[in-house]
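The following blocks contain the structures, represented as structure tokens.
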Structure 1
Amino acid sequence: MSRGHQKIKRHQLLPDRKYGSTLVTKLTNYVMDCGKKSVAENIVYGALESSSKKLNAQPLDVLERTFKNVGPLLEVKSKRIGGANYQVPMEVNRERKETLTLRWIIAAAKARKGAPMAEKLSMELIDACNNTGAAIKKKDDTHRMAEANKAFAHFARL
């Protein structure tokens, strides 16, 4: 039996100990594998330090610029109407934008070959700051798909 629409209590993340940012904590949690948080922290801190040195900027500024560049404005969601499935473009809310951005950056970093994870993540952060790289390509593909299905936008209100 369905429980209806209940208010879900969101877990409040604590800011990380080095930069005092919840965004860095989220990135660390996404990088974390098998519950090894200290390893994930070393990877994230190393990547932020390395990318900030190469871009001559503060580590948090690099992360903010990366999020601004990679974060999607639109995405398509499948909606079934009258026996047909339509890809309906919808606006992305802030939390979903953060989640997609983190997911795309980590996936793009993991897809790179021949380097330690901290270095791969650093290179992906630098590419995202310069509006290049796999995460930016994923965002562009998502926007292109939403633009192509703009004709079905009126189904979003149903």
Structure 2
Amino acid sequence: MKYRILSNEELSHLEEDFKHFLIVNGVHAEEWEALNKKDVDKAVQLVEVFSDTVLQKVYEKIEYVEFRSVDTCMVFHLCQEKIELISIHRKASSEADLSTIESIHEALKNDADQLNFFKTEKPYSKNREAEIHEMIEQGCVLSSSQFWTALSLSIVQN
């Protein structure tokens, strides 16, 4: 398994896609029912392959992810050959909160001198999609180019 098996909730949203996947792989409704009863391992393998296929396609489309906590906001631009990072970290004496968009905006507006800004980039150490998967598993969530651009402009001004 390359990534992870999709949850039952995720699979329920992809039911039609899964049916098409099974048909393309030569498994029709009756055969799927039989597999679930007689060869559970084979059924699980099919779900694993489907899950990997879906996640691969999703990860290929992701361009920005972020991680936020009270102390830190990190936004990653996931380019084809490298990862770019903008990080905002509050200084030890600061009470700024970096866990929400609103509080980040407030901190940038009123407490910028209490924040450390950092921008860097690095090549992928694994393949791009594997690194995206790890980042999401570690708590990153989807972000946007608008947030990335706003933070980039904030760094230039500070």
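What follows is calculated from the coordinates using simple rules that are stated; it is not laboratory data. All of these numbers come straight from a predicted model, not from anything done at the bench. Cβ atoms are built from the backbone, for glycine too; each structure is taken alone.
Where does the value -16000 come from, among 1, 2, when helix-only ellipticity at 222 nm (-39500 (n - 2.57) for each DSSP H run of 4 or more, over all residues; to 500) is the thing being computed? The partial results should precede the final answer.
Details: 1: -18000; 2: -16000.
It traces back to 2.
Who wins on FRET efficiency 1/(1 + (r/R0)^6) of positions 19 and 115 (r between Cβ atoms, R0 = 35 Å, to 0.05) among 1, 2, i.e. which is largest?
Numbers: 1: 0.90; 2: 0.10.
Between 1, 2, the highest calculated value is found for 1.
Given a value of 1.3 for distance in nm of label points 7 Å out along Cα→Cβ at positions 131 and 147, point me to the structure among 1, 2 it was derived from. Intermediate results must be reported in sequence, preceding the final value.
Details: 1: 1.3; 2: 1.9.
Corresponding structure: 1.
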